[in-house]
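Following are the structures in question.
Coordinate-derived values only; no laboratory data. Keep in mind that what you see is a predicted model, and the values were worked out from it rather than measured. Cβ atoms are built from the backbone, for glycine too; each structure is taken alone.
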Structure 1
Amino acid sequence: MFRRASPSGSFSVRTRAAYLDRFSRETFDLAVVGGGITGAGIARDAAMRGLSVALVEKDDFGQGTSSRSSRMIHGGLRYLRHGQLRLVREALREREVLLKIAPHLAYPFPFLLPVYEGSKDSRLKLKVGLTGYDLLAGSRLLKRHTMLSRKKLLEIEPTVRREGLRGGFRYYDCLVNDARLTLATVLSAARQGAITVSYVEAIELERDDGRVAGIRFRDCLNGQTGVLRARVVVNAAGPWVDRVRAMGGAAPILRPTKGIHLVVPRSRLPLSSVVVMTAQDGRMLFAVPQGDCTYVGTTDTDYRDDPDAVRTDASDVEYLLDAANAAFEGANLEAADVISTWAGVRPLVAEEGAPAPSDVSRDYEVRMEPEGLVSIAGGKLTTYRAMAEDLVDRIVAREGKRFGWSPGPCRTGETPLVGGELEGFEQYCEATAQALETSWGLSPAISQRLLRTYGTEHVRVLGYALRDRGLLRPLASGCPVLRAEALHAAEEEMTLTLEDFMARRTELMLFDGNRSLDAAGEAARLMGKVLGWGRRERREQVRRYGKAVARMTTFVTEEEAPASEGA
C-alpha cells in the first residue's frame, strides 16, 4: 500500500479501523448519528468544548442532503415575504461567519433579480425588501444591492427574457461547495478529537434502566456489528431522523420534501450571475453558473418514500426546463441538454397550516425524548453552525450536572475550518497561484481550483508530488483534477469508494458527467494503492461509478417514481 512520509494528517481506512476499535473500549459523552452538515457541526462543537464525541454515518460523509443542496449560503430573501425576520437575521449572521471560517469554500457572488410587468412584487416592494436584507446583514464583506435599469440589466445578462422587462436588482449572497464544507467540518471535528467514521449504520438504540445509553451499529463494509456506548445519543440523521426516533418509540416529526437540480452546458445557458427565476407556480428558482456548466433548481415536492431511493423524475426535469426556457431568450433547452442531475430530501419539520411544501418553515426543532436521545430536524445549510451551538448548549444545560461535565464556551464561530486558517483569502489566492505556476508548473486554472477546494490544505495535496512529479498530471486529458488528489483523498479524507471521490471530494461527477468516466480508471488505480484494491475491485468500482453516472440522466416516469406529491 502507498505510505506517506508524514502520517500526521492521516484520515483513512486505517484511521477508521482504529476508531472502530475504540468503540468497543470507551464510553463517549456524545454519540452522533448522521455525518451530514448538521451532525458534523455538532461533533465539531462538542469536541471543541472538551466533550468526548463519536460520530457514525451510514454512507459517505455528506452523501445525503448535505451534498444535494442549491450550494448557497444565503439569508433567504423569500423568507422576508413570509415575515420570518429571525430566520433571515440568523442566516445572514451565519453567512458572515462562514465567509470568515471557510473563505476557500464560501464566496460572494452576484445575484440578478429581473422585474417584469405584472410581477407579484413591484420594484418598490423589492427595493424595500432588499434594503431590509442589507440592513439585517450589516455586512462589510458583501456589496449592497443596486437597482438596475432595463438597459443595464441586459448589459449584464443579455440572455434574460426581454418581453415585459422593466429592470431589476443586483444583490450579493454566497455560493459554496456543500460537500467540501461538510467534509471540512468533519475533518475539523476529527482534529479536535472527535471519532468520526463513515459507512457505519446505527441499527438499534441501546438502553440502560430505560434511558438511551448508546447504539448498536453495523459496519456497512464487512457486515460486522458492535455497540457504541454514550451518555447522550444525538440523532442528526437528516431525512432519516424519524427512522432513528422510531427505534426509541418516539413519534415522527418530519414532512420530507424532494428537491432536484439539473445541469446543462454553460454554452447552452451562458450566465455571469446567479439569475433569480419564477416558475409557473410562482416558486422562486435559480440558474447558477458553475465553471463550464450552469445548474438550475430547485423543485420542492412532498416525498413519502425511503430517502435512499430518491431519484430525479421526468416531470421535475420538465418543470425546471420550462422555467428556464421562459426566463431566457431562445434557450430552447431540452432533456437531451441535461448532462447531470442531483436529487435530495429536505428533513423539514411538519407543521399545521402549511398546505404547500414551499410554505413549510426552514427553521429547525430540537426534541429531547426519550431520555438520553436528542433529535434535531429542519434547518438549512447556512445555519448549521448556529444549530449545532444551540443543540450542544441544550445538552450541556440538561445533562451537564448528571455527568459532571464542565465544558468551555462555543468557539466554532471564530475558529477556522480545516483549510480556512488565514485572513485575506483573495490576496492569498492571487499570490499563491502565481507561486504554484512558477514553482510547480501548474496552470492558473488548476492553481485556483486547488486553492478553492483545499485552501491552506493544498500543500498536503502537492506533498504527494515531491517524490513523483507525475502526480501533478491530470487524471485524464482535459480533466481539471490532479492525480495527487486521488491519493490525498484516500489517505487524508477517508474516501472509501470511487464515487466518494468523484462526487464529493471533487465535482467531476456533477459537472463533468460522462467525461469523468475517462478519469475514473486512473483515480481507482491510485486510490487502490491506499485502499488495497486489486484489479478486480478497481474494475468493480469503475463499473459502479459508471452506473451512478448513468442514473443522473435516466429520469424515472411518474409510474416508476417513489411516492411524491406537488409540482
Structure 2
Amino acid sequence: MISNEPPKLTRNEGLKQASPLLTGTIAQTLEDGQAASFTQDDYEFLKFHGAYQQDDRDQRKAGKQYIFMVRTKFPGGTLTAEQYLECDRLATEYANNTLRITTRQDFQFHGVIKSNLRNTIKELNEALVTTIAACGDVERNVMAPPTPATSPLVDQVLEQARELSNALNPRTKAYHKIWLEGQPLDLESEENKGFVDPLYGQTYLPRKFKTAFAFPPLNDIDIFTNDLGFIVIAEGEKLIGYNLLVGGGMGMSHGNAQTFPRLADVLGFFPPEHLEAVAKAVITIHRDFGDRTNRKHARIKYVLEEKGAKWCKAEVETRAGIRLEEPRPFQFTKQGDLLGWHRQTNGNYFLGLFVENGRIKDAEEYRLKSGLRKVIEQFKPEVRLTASQNLLLVDVRPEQRDGITATLKEHGVSVDNPFSPIRLGSMACPALPTCGLSLAESERALPDIITRIEKLMAELGLEREEIVIRMTGCPNGCARPYMAEIGFVGKAPNKYQLYLGGNESSTRLNRVYKDVVKTEEIEVELRPLLTRFVAERQPGERFGDFCHRAVLQ
C-alpha cells in the first residue's frame, strides 16, 4: 500500500527548523551555575559551535560527570606560533593538559568543564582561532597538504583552503553573541527574525560535510575519503586547476547493509577561478538531496551511490554554471608525512615530528608538550598539523636547526623520530573514556598492540617493514581504518573487526577479513598472515597489496 504521508524527518531536522540561528538555550544554560550539563536539544546545537557534551565513561558507575570536548578549525592545519602557544596555555588551564591533533588537522581540547567552556572558546577567538562549524551539519574543517617541501604551490593551495573555509562558514551571529559577548541573541530583532542561512538554508545539511585538497603524488590527506575533494593539477610552478572528487566517506554502522565506507568519484576538471562556485554546488546537492529521514544514511556518498556520478556531474555543472572538462591525469604514490628535518622549496627547513595518536602531552622522560612550548616560544616557527596526526614546525631558518634539535633533546624528544615504521604509520581515534559512541578502546589500546606486533614482526625478520595500521573504537571510522593495510574497528569491549588490504597510496578500500578478533588474539590472527607474506610476497610488494592479491581473493 502506497502512503501519501510525507516521510518522517529526523529529530535533528525539527531542531534546526525551530532554531535556524542555532541558539537553542545555550546562552541561558551557560549562565545557570546550577546546571551541570546542557539539554539534549542543546547537545545538538553545541556541535555547530565546535563543542561536544560528553561524560567520563570510566566514572559512570558513580554517576555521569559531564565534560566537554572543544574542537578548533584550522584550514589546512596551519597556525601561527602565537596561536599554538595560546592553545597550549588553554589546554593546561581549562582542559586536561593535553592537545589532541585530529585526523582533520584540528586541535581538540578534552576534559573542559562547563564553567570553563565559554572562557575556552572566547580566549581561542581572542587568539584568532575559531571553533564555529568544527562540528555539526555543515562544512567542517577544510583540509589541505601541509608539507612545504613538495611544491612552491603548497602555500597557494593553503590560502585557497582558508578562503574556501571562510566562504562556507554559516552566517548566524549567535556564535559571536554567545561566546564572545556572553549574551543571548535577540531573536525578535528585524535582522534575526526569519533568518535563513544563505548557503545552508533553514535546516542546514542533512549531516556533516568534509572537504579537502590534495597535491599528487603525495596523498597525505586521504583525499578519496572526503565528501568533496580537489586534486591539484599543476604545470611546472603554475596551478592550472583541480580535478573534482565527490562522494567519499568512512562512516558505517555494524549490521546495517545500507551503510558502508566509500571512495569518492572523479567527476572532471575545472580551472581555479571556479573553486567556490563548484564547492557550493556540491554542498547544495547534499543539502537538497541528502537523506533527512535517517541520519545513518544522510551523507552525500549515498546520493552518489544511488544517483550516480554522471547525474552528480550534470547537477554540479548546472548549479556552478560551468562545464567540467575531462579529468586530468594524476597519480598518487604514497600517503603519510615527511618526518625529521627537510629543506623547503624557499631554502628554509621544516621539522616533522611523530605524535603518537595525535596526543601532545608530557609523559615521564618524553615531555613533548613542554618541549614544543619552549621551542615555539624561542624560535617562533609556523605550526602545521597533519592528517596523520603529526606536527610540522615550518619556515625554520638554517641557523635555528641546532637550537631546536637541542631543546627538544633536553625534553627527551629526538628529531630523528626513532620509532618503528609500523608505529610511525599508525593512527587511532580517542574512543574511551570520552567518546560516547565508542564500543571499544582505541587510543589507549593501540600503543601496546603496536608493541606486540613489533615483537611479532621482529621474530619474522620484518622489523623494518612499513605497514599502515589504524584503529577506531566504533565503525564511524574517524581514523580512516578502512584505508589501512591493517584496520581494527571496535565491535564490543576488547573485540574488533579485522580489515586487510589497503594500499600505500591510500586509493583502495580494505575489506573485512574476520568479523570478531579479541584483543588478546591479535598476534594469533596476524602470525600466519605475516608468515605467508614473508614466504610468498612478490619483489617490493607491501603487506596490504599481498593481502589484496593473495588473502582476500
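For structures 1, 2, which has the highest computed value of distance in nm of label points 7 Å out along Cα→Cβ at positions 17 and 33?
Working: 1: 2.9; 2: 4.0.
Sorting by distance in nm of label points 7 Å out along Cα→Cβ at positions 17 and 33 in descending order puts 2 first.
Say we calculate volume of the Cα convex hull per residue in Å³ for every structure; which of 1, 2 gives the highest result? Working shown, then result.
Values: 1: 150; 2: 173.
Evaluating volume of the Cα convex hull per residue in Å³ on every structure, the highest lands on 2.
When Rg/Rh (Cα atoms, Kirkwood Rh), for residues 153-232 alone is calculated for each of the structures 1, 2, which structure yields the highest value? Let's see the in-between values first.
Values: 1: 1.38; 2: 1.11.
Across 1, 2, Rg/Rh (Cα atoms, Kirkwood Rh), for residues 153-232 alone peaks for 1.
Quick one: helix-only ellipticity at 222 nm (-39500 (n - 2.57) for each DSSP H run of 4 or more, over all residues; to 500) came out at -11000 when computed from one of 1, 2, so which one is it? Could you put the intermediate results ahead of the total?
Values: 1: -11000; 2: -8500.
Corresponding structure: 1.
If semi-axes √(5λ) of the Cα gyration tensor in Å, for residues 241-480 alone comes out at 37, 32, 16 when worked out from the coordinates, which of 1, 2 was used? Mind dumping the intermediate values first?
Values: 1: 37, 32, 16; 2: 38, 26, 17.
The value was obtained from structure 1.
Could you tell me which structure in 1, 2 was used to calculate distance in nm of label points 7 Å out along Cα→Cβ at positions 129 and 145 as 2.7? Numbers along the way, then the final one.
Numbers: 1: 0.7; 2: 2.7.
Value 2.7 for distance in nm of label points 7 Å out along Cα→Cβ at positions 129 and 145 corresponds to 2 out of 1, 2.
So if we calculate relative contact order in percent (Cα under 8 Å, 6 or more apart) for every structure here (1, 2), which label has the highest result?
Values: 1: 20; 2: 13.
Largest calculated value belongs to 1.
Assign the value 3.7, calculated as distance in nm of label points 7 Å out along Cα→Cβ at positions 345 and 521, to the correct structure from 1, 2. Show your work: numbers first, answer last.
Details: 1: 3.7; 2: 5.0.
The read-out was computed on structure 1.
Tell me which structure, out of 1, 2, gives 20.4 once mean count of other Cβ atoms within 10 Å over residues 105-112 is calculated. Working shown, then result.
Details: 1: 20.4; 2: 24.0.
The value was obtained from structure 1.
1, 2: which one has Kirkwood radius over Cα pairs in Å, for residues 121-280 alone, as calculated, at 21.2?
Computed on structure 1.
Rank structures 1, 2 by mean count of other Cβ atoms within 10 Å over residues 377-384 and report only the one at the top, that is, the highest.
Numbers: 1: 26.2; 2: 18.8.
If we compare mean count of other Cβ atoms within 10 Å over residues 377-384 over 1, 2, the biggest value is for 1.
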